Structure I
Amino acid sequence: MLDRDIIVALGTPIGEAAIGIVRLSGSGCIALVEKFFVPKKKGLLLSKVASHTVHLGVICDREGKVLDEVLVNVMRAPRTYTREDVVEVYCHGGIVPVRAVLRLFLENGARLAEPGEFTKRAFLNGRIDLAQAEAVLDVIRARTENSALIAVKNLRGELSEAINRTRATLRSLLIHVEAEIDFPEDVDEMTVEQRLKQLRGLKKDLEKMIKSFHTGRYYREGLATAIVGKPNVGKSTLLNLFLGEERAIVTDIPGTTRDLIEEVVNVHGVPLRLIDTAGIREHVDVVEKIGIERTRRVIQDADLVLVLLDAADGLTEEDFQVINMVKGKNVLLVVNKIDSPVRKIDKKILHEELSFPVIEISAKLGWGFEELKNQIIAMVGNGVVGKESFLVTNFRHFSALTKALNSLNEAEKALQLGLPLDCLAVDLWEAWSALGEITGDTVSEEVIEQIFKEFCVGK
């Protein structure tokens, strides 16, 4: 049952701006705004105007007091974001007029929209599917142009179309299997080889989508990149270089950075979540020791670890302590301070001994910085970042795709073992249902509620 209440919320953040938007949706919202709208054009009634037209006037309260001069945009169902009647009131962007107009509608029949309720209504009314609804939030949260581009592709339905094509093929296969079970005399029997060929084609499509998540999730969530090393190796200087400003304090005193500093930067379209960590060493005080323990946890959770080394010091016992901590991680060795007159680290020998890729830089002077950024992108994207028609970016989608692939693997085993067609039908149905979780066709109400709780109010 769809909620037919009139909902209202701010469509813009509170603060000083050119305009502030109050957005309403639901049957009766046009009539509600009309009660308090005095148009500049005499005789104009919002209930009679054409859809998608904008009108100048003022909003007055019940006593006739003018709250603000506004523009009112009337949009009639079904050609709206929610597929319901929608009205947007464009106020002046100050806090007082926007709140006054919002309060007026709340006191006269509208209720405050829940987080994501406008988009939820668009989903429930069939304008978009669940994957597209999630893409709306991805567009809003995008940190780079590439992140936004991928989100817009998913919003336009490119992922959904691929999922729906796969589900249609699965359903066709499932219908044929069930027909063979129920009406064996009336249906042409498919050979095991024919079914295996179809299954393997479907598996190949799913595997491609699952593989794209490796790169796609970085665009949505950011690449968690830990900057680690011994004290005074230049970690904070490198962070400041990425940011283009002095975000972290840089001194010659060991242990200056004791807490984690996290910032997001755009590196060739990929959002990097850079985490500057405490220098790792022995014999430290209690506070610094806590910082080092946090560094260990950051390393465990990082997608990429930049291990900084001091070209002037050479490899020290503290460096090897850090290197031992990052074993098994995606590691890039960064030899810093190559501007030093004394250099005790040979890049080629270092790579041969430790088998990690190596980049040489001067964080202080910016030498080698472009090479560092290029190497980071090459390591996480294998040189194909941004070239896919679409990317799977959402862990929920990845999980559903993996579940579907596992079901198809079971279906393949059932065919190879010659199990009854009922077993094959169950596996096919489970794969079809798992893919439906992505678009929202087979998802639970609890999952839907959780997804829209992540949205802001007004969207």
Structure II
Amino acid sequence: MVRDEGLLFERSRSGRTAYTLPALDVPEVAPEQVIEPRLLRTDDLDGMPELSEVDVVRHFTRLSLWNYGVDTGLYPLGSCTMKYNPKINEITARLAGFAQHHPYTPEELSQGSLELLKLLEELLCEITGMAAGTLQPAAGAHGELTGIMVIRAALEARGDPHRKVLIPDSAHGTNPASAAICGYGVETIRSNERGLIDLEALRRVADETVAALMLTNPNTLGLFEEDIVEIVKVIHDVGGLVYMDGANMNALLGVTRPGDMGVDVIHLNTHKTFSTPHGGGGPGAGPLMVTKELEPFLPAPRVVRSQDGTYRFDFDRPQSIGRIRAYYGNFGVLVRALTYILSNGATGLRAIAEAAVLNANYLAHQLREIYEIAYEGACMHEVVFSDRRQQKYGVRNLDIAKRLIDYGFHPPTMSFPLIVPGALMVEPTEANSREELDLFVA
């Protein structure tokens, strides 16, 4: 494929047009007679490219062929879970009853949509082991912020909001940002030599001022926090709560549940775990799931099922942190997420997690003799390499990323987590075959 496309201005030829208009069959009228002169151009579009229709169509079609996405090939961005978006999701979301449903439609005429929202909330509770949730957050970081707001409200109801939030040094950058926005100080917990939370370091800083621990599990090194039960106990013993960043939930689907580990709050990324589009294909959604104790503080309104089986919005939530999103979240994205869950079922969701973990470990095994693995041991959904061995040849991770582009692959996540110098974070997801992974390795 030739990737050398000139600008439309360079392709312009004087007098070339993309249309032909018939002769007027009505009297001609000067534009200034019907349009205010101040609104009219006076340059006669001077300098604009003059092109035929085929010039324009071929130019933009060629450019579109340069796009890379999950429909093109392996998209190995670590901690992003760039999985394939099944087309059945799009078909469902475009059903007229969903796509054309106005958010101001009365509740009695919105029963199908309200039932869909309630069902999705209940399924996400079952998947995570939590008691209740909200679908309002517009994206992952928004769900994370909402989680800390809920935690603060719950602690204030106990009588003391506490003062600081503990965050591992391998965390996503939005974690400390969310804590700071909610008025908390942040204290970093270092990782141990195995890339996991240092339990003794955690115990030293866990005191009555701790509002919460924010951790990602599996963490951004692709490792499962095997001391999670003890970690949760340390925080609960000092009166704090545990927030789990659900960015990497794809590794746990159907295998284990954060609620069973003692986690109090978790947000989910539908565009990661539940196959709704990323980026320009968005928008996103970041549902937040909580324990029964924290349910009263969730954003209002909540979708509730009445005794007669109908559904309605419940605004009578005196302890709620309030609305955090217009209407009730990005509805079309939530339709896609529910479609994905129902299409796969419990067995299928577990198979997704198992395949994602298998693919990541396959890449780790195939590349370990060439690239240094930041932390040894079985990884979960992603593996983090370092460019340390390549540095002696003057090659850095950025050079590797650019060379992958030359061969038609999207690069992995670069230079993150920050605790790994020259990091290359690779997450193959469950969607890629062994043949595709072998091409990437080669």
Taking relative contact order in percent (Cα under 8 Å, 6 or more apart) for each of I, II, the highest value is that of structure II
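Taking mean count of other Cβ atoms within 10 Å over residues 161-168 as the criterion, which structure among I, II has the greatest value?
On the way: I: 17.8; II: 22.0.
Largest one: structure II.
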Out of I, II, which one gives 1.09 for Rg/Rh (Cα atoms, Kirkwood Rh) as computed from the coordinates? I
Using FRET efficiency 1/(1 + (r/R0)^6) of positions 345 and 433 (r between Cβ atoms, R0 = 41 Å, to 0.05), single out the structure from I, II with the greatest value. II
If mean count of other Cβ atoms within 10 Å over residues 137-144 computes to 23.9, which of I, II did it come from? II
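Given a computed value of -15000 for helix-only ellipticity at 222 nm (-39500 (n - 2.57) for each DSSP H run of 4 or more, over all residues; to 500), which structure among I, II does it belong to? Could you put the intermediate results ahead of the total?
Numbers: I: -15000; II: -10500.
Structure of origin is I.
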Taking 4.8 as the value of distance in nm of label points 7 Å out along Cα→Cβ at positions 97 and 209 derived from one of the structures shown (I, II), identify that structure. I
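Just so you know, all these numbers are worked out from the coordinates, no wet-lab data involved. Keep in mind that what you see is a predicted model, and the values were worked out from it rather than measured. Cβ atoms are built from the backbone, for glycine too; each structure is taken alone.
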